[in-house]
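Alright, structures below, take your time with them.
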Structure 1
Amino acid sequence: MIRAPAPSDLARLSSRGTAPSDRGDPWLWTGLFLFVGLAAVHAWRIKSGIDFHVLYLAAERALARQPLYQLSESSPFKYSPVAALVLTPLTLLPARAAYLVWNLGNTAALVVWFRWASTLSGAPVPRVRHLLVAGLCLPFLLQVFFLGQCDPLLLAAIAVSERLAERRPLVSGALWGLACLFKFPLLILLPVVLLFGQYRRLLGMVLAAAAAFAAGALWFGWQEHLQQLHSWGSLLAASTPVALCAKDNQSIFAMVCSYVGPMELSRLSLVAASVSAVITCVFCALLMRHGHDRTRSRGLSVAAAVYLSALVSALGWLSNLVALAPLVYVVLGWAAQRERHGRALVARVLVGALGAVVLLNHDTLGPAGFQRMLELRLPGLVALATALLAVAFGLPGVQSSEAPAASLRVASGTAPPRA
């Protein structure tokens, strides 16, 4: 006898495809940690971690309630005053040991980011694909570890925030707000949050921002905190323009520098802002085509928005392109398709282009050749093409989302009889 599905059946069927079979595989994620961790330890052994030492010095100054922003320094601290307070636990270790712990923490954060990225399509991901994504993102990962940047930790906060968005929206919003303390461009997630009606998540972000401001005022004192904020703004205004055309900047601003030519700052900003607006509108138009599945389209929208936070930022460094990882998973999913050969072929060409960026490095090109490749913004251009393809094609497993519905029709007796 055919019975109507119970609520538990509905929940099980509707969630099918959203939890890949490798989600709980500890060996897989341990292996990925070790694979990426080798790069982290290698970077720690041969590099000094310039950006990490800037963060470490800022944490020491924050503990001593000293001025954080020194324009006279070659690499000044550029994050918010509260961000410096968040970093103070690093000072419990000597700087060299703290740099190693920092890189290993970034490695664990990358595993969290990759793990969330791999769940976007809701389909099981072959184990080798995780290593392939890490390999294709290797130039960005190495830059993170060489400099001692914080991008993976912020991406992990976004990934956990996204996982908690429905169950614990206030905590989710607080994690998003914490990431924004370091990278203001991550506020680009706001339209996604509003579009999907995540108002409690937005409230959590606002409360976290208010709490952060209060914590800064309590620690530094009201007047001193306001002075720190003013000095921060002045430093950004003075230091950002001179870095817009830097060789390892891969943002739209830098692309305009390379392909439109030298120009006044006001004109450069206008042209770059116009191009950024057009590209953002293209992304939005492409994403709206996939709105029939809210859960999956939200994940793809978040991945695209996080990538755009690096692309349209004035200073979208090579290390920031580690945000591309979720969209690389999407492109690899299309490249592995045995049907829809046209899309699969285009995806394979882009995978080859990403592989070429990995091979065209400092060792193969030499110092001058590598610098020239960066000046041509090849990593940024290939990343942009990858992201556009991912949002244009959508998630490769999305066409199979009718399977649960078909199962429900059979279970409820509403499916058409077979001939």
Structure 2
Amino acid sequence: MSKCIPYLNSKKDIKLYRKHFSDSEILFSKIDRVDDLFPKERQKLWLDAGFEGLCRLKKSDLGNQTSTKTPYHKFVSSLPFFDDIVKSGFSSLKKDQIGILLEAFFEKISSYNPSYVSLPQLPYDGDIQRRKINREIAELANGILKLNNYTFKIILPLVIENQSLFTGKVDRNKIISYIGQIQKKLEFGLWGIWIVDEKLQDQIGSSKFKTVRFPRLIDLHQEIRKEFNFNFFAGGPYWALNILLWCRGLIDMPLVGMGANYQYNYPTISGHGNPPKNKVAINCLKRTIPINKGVEDWLSNEIKKLPEYAKEEEEFKQLHKRFNAYLDDPDLCREQIVKFCSEWYSNLEDNSKEGRPLALFQDFSAAFVCGKNKENLPIEGRARRPEIIAEQLMTLCL
């Protein structure tokens, strides 16, 4: 789907994007990963400096041998005042030091000739001091951009740290006011905005997703879109909420993962722990499921109970047939998920803009009906119900 923005975090992501999302108009990459992309790709490049990772550096990271091997460590350790940030925190930097840091960021970024660049910003939270620092960063960035005549367009990354920051109308008004303040600091204005709920994993099946978190996040997108006339609105990466926002016309382009993590991961010099467990996508349920012995038994039992000519019969049988291959090969799992997503998004894109919300509603409705008749999956939490992902999203499509 050409309107999707592949969210590229690794060489494996790049390989999968080239195979299944090669028609994408824009590619998103963090600065520490861009060397794997540049200058091979023909698409427009959106480059993000990973600035938000700087406020999360810890003293313990310096003694972590794994840290020194990560691409992000290689990048940030070369920046001015790196040791000061690690030892005393980003907020300890003086304004002139932040300015020097920003100059280094923009000099590095400009060498890749990107079309779009995320404005360096710390994540949005309830801290007044954090917002003040972000306004100062915007003001300093404006001077650097003006002095150097950079041609790339600036996108504001609104990385929201906690759902409590947007669940109330007063809180969302504060976000809108904050965006306006940042916009006024930039003489050339903001080209666009990227909104992401940092901790959202929209496949875990929380009881509050359908009633609180999803509706209020949708409200936030609606209110920002109404207030600001940006050229570009982006959202995600999530599993499906980003696609819902796109189908409803609340974002222009959804950021999408490449088969492993369908949520935002802030850059870190120590990594994000263990790799994700093997999963595959099930089209008839519009969700992923883990690959393990318990799920294999679940598939076997469900296949036996399927009525004749059931729509999901062939898909279940093929998945069961290839189960051992998926169990042994995480890369095969990733590609299966990416292929599914690419085909699903393309089918939605084939509809008119006006018809996409209904098309997505029909997808989720069919998945809900299919999953409602199935036994619980052998996993913990509300996501054990096969239909829960479709159920918590379908009523929000229209």
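Only the coordinates and a few stated rules stand behind these numbers; no lab work does. Keep in mind that what you see is a predicted model, and the values were worked out from it rather than measured. Cβ atoms are built from the backbone, for glycine too; each structure is taken alone.
Out of 1, 2, which one gives 18.8, 51 for Rg and Dmax of the Cα atoms in Å, for residues 184-295 alone as computed from the coordinates? Walk me through the intermediate numbers first.
Values: 1: 18.8, 51; 2: 16.3, 58.
Matching structure: 1.
Here relative contact order in percent (Cα under 8 Å, 6 or more apart) was derived from just one of the structures 1, 2, and that gives 21; the source is 1. Determine which structure produced the value -22500 for helix-only ellipticity at 222 nm (-39500 (n - 2.57) for each DSSP H run of 4 or more, over all residues; to 500), calculated from the coordinates; the candidates are 1, 2. For helix-only ellipticity at 222 nm (-39500 (n - 2.57) for each DSSP H run of 4 or more, over all residues; to 500), the value -22500 is produced by structure 1.
Each of the structures 1, 2 was assessed by FRET efficiency 1/(1 + (r/R0)^6) of positions 80 and 328 (r between Cβ atoms, R0 = 35 Å, to 0.05); the largest value belongs to 1.
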